[in-house]
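Read through the structures below before going on.
All of the numbers you see were taken from the coordinates with simple rules; none came from a lab. In this text the structure is predicted, and so the values were computed from the model without any measurement. Cβ atoms are built from the backbone, for glycine too; each structure is taken alone.
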Structure P
Amino acid sequence: MKIKFFVLIPTFVGLSFVHAQQKQNYIVPNENLITENIAAIPSELASQVKKYSESRGATLAEIHPTRNDIIINTRFGSTSQLHLVSQPMGARKQITFFDEPVSGATYEPTKGEYLIYSKDIGGNEFGQLFKLDLKTLQSTLLTDGGKSQNGGVTWREDGKGFYYSSTKRNGGDRDIYYMDPNNPSSNKLILEVKGGGWGIHDISKDNKQLLVGEGISANESHLWSLDLETGKLTEITDRKSKSIVQTNAEYSNTADEIWYVTDRDNEFERLATLNLKTKKTTYHTSKIPWNVERYSLSEDKKTIVFITNEAGINKMYLMNTGDKSYSEVKNIPIGLIAGADFTKDNQSIFFVQSTAQSAADVYKLNLKSEKIEQWTSSELGEMQQSDMSTPKFIEWKSFDNLMISGFYYPASPKFTGKRPVLINIHGGPEGQSQASFLGSNNYYTNEMGVSLIFPNVRGSSGFGKTFLAKDNGFLREDSVKDIGALLDWIALQPDLDKDKIMIMGGSYGGYMSLATAYHYADKLKCSVDVVGISNFNTFLKNTEEYRRDLRRVEYGDEREEKMAAFFEKMAPLNNTDKIKKPMFIIQGKNDPRVPVTEAIQMRDKLKAQGNTVWYLEAKDEGHGFKKKANIDYQRLAVIRFMQEYLLK
C-alpha cells in the first residue's frame with residue numbers, strides 16, 4: 001500500500017539524499033536517527049511545537065552531609081546532568097557535562113568532598129560508577145566500563161568505602177561488592193548470589209551488617225541479613241513464602257528491629273516493623289487503604305516521612321517512630337511527590353513535587369515551622385497554565401465486571417464537536433499512570449484538539465496485589481480486553497469521537513499497542529509502538545540475562561511447551577494479517593530490555609504484507625529516547641503521523 005497526500009523522505013541515516021531546498025523547508029533527522037517512510041516534517045510545525053517542548057524539571061539527587069546544599073538532576077542542554085544548588089531559588093551550577101545523561105549521585109558521607117554517580121552509554125543501561133572531585137570537576141571511572149550494571153551504592157558510616165551491586169561476574173547475577181573509591185583496586189566480591197533482583201537496602205551503624213533484598217517479581221520479594229565479618233547470609237523473611245512483597249528495609253533505632261514495606265496479610269503495601277529475633281511484624285499504616293510507595297528515616301531515626309499513592313495522587317505523611325503516630329502534611333498542592341529525604345540535622349525534608357500544571361521541582365519542608373520553601377523553579381518554555389489540560393479520574397467496567405480506571409485529559413474547550421482520542425498505555429506492566437504533568441503532550445490537547453486517556457489496565461500497580469497479578473501468565477490478554485472495554489466506554493461519551501482513536505504505548509505499553517491493533521482493528525485509526533514486545537518468546541530469548549528470570553515470573557516461562565505455544569498464538573508478530581491500520585514503530589538500538597530485534601521483525605513483516613508502517617530507530621538510545629534532539633524529532637514525527645492517520 002502506498003502512502004499518499006504528503007512528501008516522503010527516503011530511508012536514510014543522517015543527512016544523505018536530502019537536497020538543499022528540502023533542508024531549508026523541512027526538519028532533517030540527526031545522524032543518529034534511522035527513518036523509514038516518515039512523512040516530511042515542515043519546519044513550520046517544529047516552530048509551532050517549540051512552545052510546548054522546552055519545559056524542564058528538576059529532581060533531587062543528594063543532600064550535602066554538612067552544608068545546606070543539594071545536588072539536583074536537570075537538563076539545560078541535550079541531556080539531564082548534575083547541578084549544585086546552595087540556596088532557595090539559587091543558581092543551578094552545572095557540575096557534570098556529558099553527552100550521556102547522568103543518573104543519580106551520592107556524597108561521600110562525612111565531608112562531602114566528592115560524589116559517586118552513575119552513567120551509561122547510548123541508553124544501554126550498563127551503568128558505570130564514577131568518582132567526581134567537586135574541586136576540579138574531574139571524573140574517575142571506578143567500575144569495569146564494560147557490559148555490566150553497577151549501582152545501589154551504600155556507604156560505610158565512616159565514609160571509608162561503599163558497598164554496591166554489580167552484574168560483572170557473569171552478566172546475569174547481581175552480586176555485592178565493596179570498594180574504597182580512593183583506591184579502586186580495593187574492589188572485592190562480598191556476596192555471590194543467584195538472580196538479577198538482588199540489592200542493598202541499608203547498613204548497620206557499626207558497619208557490620210547489610211540489609212539485602214531479593215526481588216523475585218512485582219508480587220514477591222524477600223529480605224536477608226549479610227554479616228560483613230563472616231560473609232554469612234541469613235534469612236530475615238521466610239524465603240518459602242510466595243506472592244508477598246517485603247522490601248525497602250532500614251534499621252530502626254530499636255535493637256533487633258527493622259522498618260520495611262510489605263503487603264503481607266493485606267491488599268496494599270504497609271509500613272511495618274519486624275523484630276529480627278521473634279520474626280513478629282507490626283503494621284503501622286493499616287488505616288490508609290493504599291500503597292506506601294516510599295519512606296525515609298531521619299538521621300536520628302526518630303521521624304519517618306512516607307509517601308502514599310492514593311488513586312494516582314501522592315500524599316506525604318510524617319510519623320513519630322516512638323509512638324507510631326502520624327499525620328498528613330497538608331499544605332502541599334495536589335499532585336505527585338518523590339524523593340523525600342531528611343537533612344542530616346533532622347530539622348528539614350527536601351522533596352520533589354509536581355502537579356498537572358507544573359513540572360517537577362525541589363522543595364524544603366521545615367519540620368518545626370511547617371513552612372515549605374521552593375528551592376528550584378523549572379522553566380515551562382512558553383507554555384501558560386491556560387495551555388494545559390487538567391486530568392480527570394475516570395472508571396469503566398471491563399469484560400468480567402472488573403472496574404478499570406485511568407486519567408482523562410480533555411481537549412481544549414476551544415475545539416467543538418466530538419474530539420479524537422489518544423489512548424496512551426504505560427509500561428511495566430506493573431507501572432501506573434498517575435495525575436501527572438503533561439508537558440509537551442499539551443500540544444495534542446491545546447493545538448490539535450485531541451483528548452488523552454491514560455488507562456491503568458489490570459496488572460498495574462497501586463490498586464492492590466490481587467489487581468497487580470490479574471494479568472500474569474496465561475491471563476495476559478485480559479489486560480488487552482480492558483482496552484476493548486475502554487473503546488466501548490469512549491463510544492458512549494458525547495464529547496469523544498469513537499471513529500478517531502489512536503493507541504500509543506511504550507515497552508509493555510508498546511506490546512499493548514501492537515495487541516490492540518489486531519484485536520480491535522476495526523475500532524482504531526492507527527497505532528504507535530514505542531520499544532514494544534512483538535513476541536514474548538523472542539523477547540525472553542533476547543532480553544538481557546540479568547532480567548530474564550524476573551520477566552519470566554511476570555509473563556510466563558517460554559521454556560515450558562504450553563506457555564511457548566500460548567506466546568506464539570497471541571504474539572502480535574503472528575497476527576499481523578489482522579492489522580489493517582497504519583502503524584508507527586519507534587525503537588532505541590541499544591535497548592537491553594526490549595531488544596531492537598522486536599521492532600525490526602514487526603516492521604519487516606508489516607512491510608512485507610503491504611501495511612502502512614513508519615519506522616524510527618535511534619542508534620544512540622536504549623529503552624526510550626533521553627536525548628533532546630532525538631526526543632524532539634520523535635515528537636514531531638508522531639504529530640505528523642497523527643495528522644495523517646488520526647485527524648484526516
Structure Q
Amino acid sequence: MNKPSLAISYLFTICCLSACGGSDSSTDPELGTPISQCDNPVQWNTIETSDSLMFLVEKTYPVNTPASIIAKHTSQDSRALSYTWQQISGPTLALASVNSPVLSFTPTQAGTYQFQVNLAGNNTAIEQIVSIDTTTNNNQLGLAVNSDHQVVQGNGVSVRLERVNGQIATNIQWCSYANNLPAINLDLTNPERPLFIAPNVPEDSVVSLRASGQINGETLTDDVHILVTKENPISSTYFDEPVARTYAYNRDSPYRQYLPRCVYSNSLNNSCTINQLPLIGQQTSNPTIDDIMDRVVVSHDWMGERFKQFLQQKDPISDFITLLQSVTAIVISYDVRPSFYWVVTGAIYLDADNFWQTPAERDTINEAPDYRSDFGKDLQFLMPWRYVKNNDYAYDFYPYYERESRTIDDFTPRLASLLYHELAHANDFFPRSIHHQLQGPTLLDDYAKRSENNALISDKLSSIYPLQSSQMTSLATVSFKGETATATQKAYLPSDITHFFSQDHASDYYAYSSTREDAAMLFEEAFMSHRYDIFRDVAVTDNPDNETGSSIIVDWGQRGRVGSTDIRERAEYVIQQIMPEMNAGDLIAQLPAPIPMQAGLSWLDNLPLNQTMTNAAFNIQQAPSMKASSTRGIDRPIELSGASHK
C-alpha cells in the first residue's frame with residue numbers, strides 16, 4: 001500500500017497520524033532474493049494494425065491456463081491513454097481488468113475468441129479487434145500463475161501460484177525475463193505468493209516470471225506477465241511513493257476533472273479547494289446513490305460495481321449514505337492496504353479485498369501485507385479481535401488457494417464494520433452539523449481551525465471521558481506506530497496488560513493509538529451490535545511463535561465490550577455527535593452486557609460462549625440480511641487490533 005508521506009509540515013503529520021497512520025513501504029525493493037534469468041525467454045506474437053496499435057499475443061492459449069493480450073500504442077506509452085476492452089465472441093470469460101492495457105483471462109473452453117479494445121486520450125481514438133484461438137490441454141495437470149496485469153513502475157507487485165487439485169507443488173522455483181531491465185528481487189517468504197517492486201523502465205515494458213514446480217514427480221511450469229508502465233516523475237510531497245493508476249468510476253461525473261488528481265495522484269502538491277471538490281454533504285443533504293458514485297475512484301471497474309451494489313442492497317436504513325456526506329471521495333484501489341481516512345483530501349481509501357466476489361476479481365488485488373505487520377513482535381502479548389454472530393465468526397474465511405467465489409452477503413459484515421469506522425473519522429473531523437460553516441479554501445484549513453479549538457468530536461470525547469492507562473497509550477506507539485519497545489514494555493506479561501486494559505474505558509486496544517481511533521472504535525462496535533446483532537470479541541493473549549487461534553491462550557477477554565457500564569456513556573456521546581438523528585441513549589441502553597471469556601482456553605476455544613447475546617433493538621425486518629459464518633473449528637489466521645485500518 002502506498003501511503004501519504006510524512007516528510008512534510010508538522011501540521012500535516014498530525015493530520016495524518018490522527019486518522020490514517022504513517023508512511024512506509026509495503027515491500028522494500030532491496031529485500032528479497034535475486035532470481036535468475038529464464039533459460040528460454042518468453043516470446044510473443046505481434047499483431048500490427050493500421051491505427052498505430054499492436055497486440056502482443058501469446059504463442060498458444062491452452063484452456064484452463066491464465067493468459068493475456070497486451071495492447072500497445074506504437075508511438076507513445078500508455079500513461080495518457082484510457083483503455084476499454086469487451087469480449088465480442090466466444091464462450092463467456094470472466095474479465096476483471098477491462099480498463100487496462102493488459103486483458104487477462106482464463107479460457108475454459110477451446111474455440112475462437114474475439115475482443116474489441118478502445119483507446120482514447122492524448123489526441124488518440126482507436127478501436128480495434130483481436131482474435132485468438134484456444135486449444136484443449138491434453139495434460140490434465142498444469143501449473144497456473146495469476147494474474148497478468150499492468151502496474152506502474154516502482155509499485156508493489158504480487159502474483160499467486162495456484163495449487164493443483166489442492167496439492168502444493170514441491171521444489172517451487174522462480175525465474176524472470178525482461179529485455180534490458182535489471183534483475184528482479186523476489187520476496188519468497190511465501191513461495192506461492194512472490195512479491196517484488198516493479199523496476200523503473202525507459203518505456204512500457206513486459207516483465208515475465210516463470211514458476212516451476214513438481215506435482216507427483218512431474219515438473220510443470222507456467223508464466224505470468226506484468227506490464228510495467230513508465231510514468232511521469234513523482235512531484236507530490238504527499239504521495240511520494242508510486243500509486244496505482246485510478247480513474248473516476250462514473251465517466252460522466254461532474255467531478256471527473258478532479259478525480260483522482262485531488263485524492264490519489266503522484267502529482268498532488270496542494271490540497272484541492274472545497275470549491276473544486278466539496279464534501280458530498282456541502283452539495284446536498286439528501287444524496288442519492290448516484291451522487292455517491294460520482295465521487296468514487298477505482299483502479300478497476302468491478303470495485304465500483306461492488307460498492308454500488310452494496311449501497312443498493314445492504315444500506316436500506318441509509319446509514320452509509322448519510323455518513324458519506326462527510327467525505328469528498330471514495331478511493332478503492334488494488335494497492336490500498338490498510339484502509340484509511342485522510343483529512344488532507346477529505347477522502348476515504350478502501351482496501352479492495354473487502355469487495356471481491358470472484359477469483360478473477362481477487363486476482364487483481366496486490367497481496368503485499370500491511371506494512372505494520374511486524375510492529376510489536378518483541379512484546380509478550382497479543383490483542384486479537386473478531387466479529388461474532390450466533391457464537392460463530394460473522395463472516396467466512398476464504399484462503400487464496402481455494403479460489404472460491406463469494407456473495408455480497410459474505411463480505412457485508414466486514415465491509416460494514418470498515419465503513420462505520422472510516423466514516424466515523426470523516427464525521428469526527430467534519431460532522432454534517434458544521435458543513436455550512438466550512439470556509440476553506442481547503443478542508444485542511446478548516447481542520448486546522450477546528451483542531452486548534454479542540455472542536456473535533458474526538459477532542460471533546462477525550463476531554464469529557466479521557467482514557468486513563470498511560471501504559472496502554474505508550475504500548476500503542478509500539479504496536480501501531482513502530483516505536484521500539486522499552487525493556488519495561490518487553491517485560492510486560494499478558495496479566496499486566498489485562499490489568500491495564502480491562503480496568504480502563506477503551507473498547508479496543510487500537511483506541512490508544514489516537515483520540516481519533518478511540519472515537520471511531522466506539523462508533524464502529526456500537527453500530528455493528530445495534531444494526532447487525534454482531535459483536536466484537538477482544539482479548540489479551542500470550543504471544544507464541546507461529547501464533548494461531550488454537551495456540552494463543554486467553555488471559556482475559558470479552559464479547560461486546562462496548563456494552564459495559566464504563567464504556568456506554570463514551571459510545572453514547574460519539575453517536576449523538578455523529579448521528580444526532582439516532583436516539584443514542586436508547587441505542588446504548590439496549591446493547592447487551594459483555595460476556596467474559598474463559599481464561600486458560602485458546603482464542604479458538606473461546607469462540608462459543610455459554611450465554612446468548614440478543615440485542616432487543618435489532619430489527620431483522622429493517623436491517624440488511626446477514627448470515628452467520630459456518631467456519632467454527634477452522635483455525636483461520638488471527639486478526640490483531642488495528643489490522644483493518646490505520
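I have -0.96, -1.06 for log10 I(q)/I(0) by the Debye sum over Cα atoms at q = 0.14, 0.15 Å⁻¹, for residues 101-276 alone, calculated from one of the structures P, Q. Which structure is it?
Q
Using distance in nm of label points 7 Å out along Cα→Cβ at positions 53 and 501 for the comparison, can you identify which of P, Q gives the largest number?
Sorting by distance in nm of label points 7 Å out along Cα→Cβ at positions 53 and 501 in descending order puts Q first.
Once volume of the Cα convex hull per residue in Å³, for residues 85-124 alone is calculated for every structure in P, Q, which label goes with the largest value?
P
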